[in-house]
Structure I
Amino acid sequence: MALQPLDAERSNPLGGGPSFPLSNRLLRALWILTWAVLASWTPPPLRAWRRFLLRTFGATMAAGSDVRGTAKVWYPPHLHMDERALIGPRVNCYNMAPIRIGHDAIVSQGAHLCAGSHDISSPAFQLTTRPITIGARAWIAAEAFVGPGVDVGEGVVLGARGVAFRSLDAWGVYAGNPAKLIKHREMRQRPG
């Protein structure tokens, strides 16, 4: 079940009030401390240890999936990684809503997955959240940004520093801000 933000009219985040319930804030504080002490310094080969920590805090981590130590996962219960999916160094996985990363997908260094925004028509600036899906064999290149509600199709490439605010069609290669289709990706056959 997805975590729901508090009603901004009542919690007053613009005045310093919280956006999420106390139970969520306490879990995240414990998570941040745990990751800092037990995982943030670990080298890439210790992926099984990092998977164990993420699972302990509620993430769904398939065999061979990996979150590098310098990455930041905001809320583990909202992270679902399929087989051999990778979140690279310094990735910010700001998963206020669920984020699913398909098998063999790569989120490269410094990328930002952001599943939340604000209702700019709301006088209280209400926080809104929407899930992100990254399809199998997709590649989110270095320092790219994927916004709330975006569905990155299977095999998509979002180029370095590309910005996706809308869903990206399968097997497309996208670049720029906002990301635009520049060509279609074709996979070569492996030598037999």
Structure II
Amino acid sequence: MKIIGLTGGIGSGKTTVAKMFKELGVPVYNSDLRAKKLMNNSKEIKTAVINLLGKDSYELDSLNKKYIADKVFNNKELLQKLNAIVHPAVKNDFMAWVKRKKTPYVIQEAAILFENNSYTNFDKIILVKAPKEVRLERIMARDNGSKEEILARMENQWDDSKKIPLSDYVIENIDLDQTKLQVEQIHLKLTKIVV
């Protein structure tokens, strides 16, 4: 079974593309959602996060995403320490998930495959991209965040120009019909590689 990485900058439309692959019957593991679940359910992770960022990291026993984001997104050192707690747990969870699948290939959706150097663990990489202005509009509509907050989050991710040479497939996600067509073409190619 091939393991495919699906990545893209914040607001590029990774989740939209992941849904399109799911509609084609491809199992998709959403790293961000699983990370949040693990951060909420694992006593070891909770303890480590509280030790790193303080007791306000959790409110009523639930992850305080806003507090954590405010702490780490402008502090690269803290962000790296948080990632060092969460990423190994997500990797183990993902590998256990893969073992339960019986399809030609699976997809792991993750925002920072390149930034954390995990892109080398995949058979192929799919990059989803969109112009910065489009991404900014999408995130502002989705998260109700300020432009400054969103730009700070974008700064923690590599620019697409750095990601493109390391990717096997690039999906330009502006027009949904075109995106769906690109997904179908990639799906056919990946199925042929595996068979």
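Descriptive notes on the structure:
- Structure from which 3.7 was derived, distance in nm of label points 7 Å out along Cα→Cβ at positions 25 and 145, options I, II: II
- Source structure (of I, II) for semi-axes √(5λ) of the Cα gyration tensor in Å, for residues 65-152 alone, computed value 23, 12, 11: I
- Read-out relative contact order in percent (Cα under 8 Å, 6 or more apart), computed value 12, structure in I, II: I
- Source structure (of I, II) for distance in nm of label points 7 Å out along Cα→Cβ at positions 89 and 177, computed value 2.3: I
- Label whose coordinates, when helix-only ellipticity at 222 nm (-39500 (n - 2.57) for each DSSP H run of 4 or more, over all residues; to 500) is calculated, return -17000 (choices I, II): II
- Structure responsible for 43, 28, 24, with Cα extents along the principal axes in Å, for residues 9-96 alone calculated and labels I, II on offer: II
- Ranked by distance in nm of label points 7 Å out along Cα→Cβ at positions 81 and 137, structures I, II are led by II, which has the greatest value.
Only the coordinates and a few stated rules stand behind these numbers; no lab work does. The model shown is predicted, which means the values in this text are computed figures rather than measured ones. Cβ atoms are built from the backbone, for glycine too; each structure is taken alone.
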